[in-house]
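*Asks:* These notes open a run of structures that come right after.
A short reminder: the numbers here are calculations on the coordinates, not readings from a lab. This structure is a prediction, so every number in the text was calculated from the model and none was measured. Cβ atoms are built from the backbone, for glycine too; each structure is taken alone.
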Structure 1
Amino acid sequence: MPDPTQHLGLLIIDLQDGFLKAIPEREALIRRCCFAVQAAELLGVAVAASEQLPAKLGSTTAALTRCWGPNTPVFEKRAFSTLEADGLHRWIEANQIDHLLLAGIETPICVYQTALQALGEDIGVTLLNDCIGERRPEDRPAVLEQLLAMDAHVLPSETIFYSLLGDAGHPKFREFTSLAKAASK
């Protein structure tokens, strides 16, 4: 049976303190993104992050960087689409990624433009709906509706990671369920 984590990558977009201060329910967003990163690493899914102009807007929030491993690449960007970040396409190629799980901020700007570009480059996209955020929550439905019409997928992070496990016989099942329970607290 093929490994469902093969060719899959998790991309965390711009979870920087400079942006997060304007995001409603940011603590819950960070907690869910941390869960997604830990679940991805546990199951062997490649993980990377982006930072929008970090010299001006700061680095990824420490609450999230504590959740990922020491080898998680962070790509600096100027463009709103994360796929424009220098080196990101090399990461995609090196990991043979043909489907991206997207998390981060902001849904109607950088998440949207990243998804749009990925779809245009024939890279599949799933937005983890519990791991994305925006200053104006009323903007989310229109953005997700448009991306769904373009063949993107929108699902909760637990749905994706339980799907990757497949069944309770998976060798990482116990460790994963403990992670999922801790993230729900």
Structure 2
Amino acid sequence: MVGLYLDPPAGAAAFSFDEKTQVQALDRTQPSLPMIRGRAGTMTHDYKRHGTTDLFAAMNVATGEVLYDTRKRHTATDVLAFFKLIDLHLPKDQEIHVVLDNLATHKAPPVAEWLAHPKRARRHLHFTPTSSSWINQVEGWFSLLTKRRLQRAVFSSVDSLIEAIETWTEHWNDDPHPFV
């Protein structure tokens, strides 16, 4: 996988794919106190949960651009829909390599049957070994998204959470950079 990151096959697109499940739309029960000299920002420990969304993301390891989608769940049908989304963004004859984990939904019958079709022979899946999620580059992008946009934010609805994810990702894609 590291070899794929460093030197993908000529003309091929290599993606790092994963899901960030159960991203919560949290609203604090009380407003934070303003920062003043000598006191850092504050947040209440209790919150209202307004629901969750699952974020699917695939980072192009050469360019750093991220393809994404939010879904209510992360079933095999949702994974398959995201794989089809990736296909829509690439030329029909371009070879595709995808680094992903061994989640059961990635190998479920609907996904396996779709990938087995001769028209999709250009797609190659590379499964990370168990307990090796660190090798999946999109995990680093999830960390940046969480720290820079989601961690201390307040969301009054799942829609506002999704809008924040979309806006942050679009800004990322305005000037993407691959991880080294």
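*Asks:* For relative contact order in percent (Cα under 8 Å, 6 or more apart), the calculated result is 29, so let me know which of 1, 2 that is. Write down the numbers at each step before the final one.
*Replies:* On the way: 1: 25; 2: 29.
Considering all the candidates, the number was obtained from 2.
*Asks:* Ranked by mean projected area of the Cα convex hull in nm², which of 1, 2 sits at the highest value?
*Replies:* Comparing 1, 2, the top value of mean projected area of the Cα convex hull in nm² belongs to 2.
*Asks:* Can you say which of 1, 2 returns 2.9 when distance in nm of label points 7 Å out along Cα→Cβ at positions 75 and 163 is computed?
*Replies:* Here the read-out was taken from 2.
*Asks:* On mean count of other Cβ atoms within 10 Å over residues 27-34, which of the structures labelled 1, 2 is highest?
*Replies:* 1
*Asks:* Once Kirkwood radius over Cα pairs in Å, for residues 11-106 alone is calculated for all of 1, 2, which comes out largest?
*Replies:* Biggest value here belongs to 2.
*Asks:* Assign the value 2.4, calculated as distance in nm of label points 7 Å out along Cα→Cβ at positions 19 and 131, to the correct structure from 1, 2.
*Replies:* Values: 1: 1.5; 2: 2.4.
Value 2.4 for distance in nm of label points 7 Å out along Cα→Cβ at positions 19 and 131 corresponds to 2 out of 1, 2.
*Asks:* For which of 1, 2 does mean count of other Cβ atoms within 10 Å over residues 35-42, calculated from the coordinates, equal 8.1?
*Replies:* Values: 1: 22.2; 2: 8.1.
Derived from 2, not from the others.
*Asks:* Taking -11500 as the value of helix-only ellipticity at 222 nm (-39500 (n - 2.57) for each DSSP H run of 4 or more, over all residues; to 500) derived from one of the structures shown (1, 2), identify that structure. Each step should come with its number before you reach the end.
*Replies:* Values: 1: -11500; 2: -8500.
Going label by label, the one that fits is 1.
*Asks:* On FRET efficiency 1/(1 + (r/R0)^6) of positions 51 and 155 (r between Cβ atoms, R0 = 30 Å, to 0.05), which of the structures labelled 1, 2 is highest? Write out the running numbers ahead of the final one.
*Replies:* On the way: 1: 0.75; 2: 1.00.
When FRET efficiency 1/(1 + (r/R0)^6) of positions 51 and 155 (r between Cβ atoms, R0 = 30 Å, to 0.05) is computed for each of 1, 2, structure 2 gives the biggest number.
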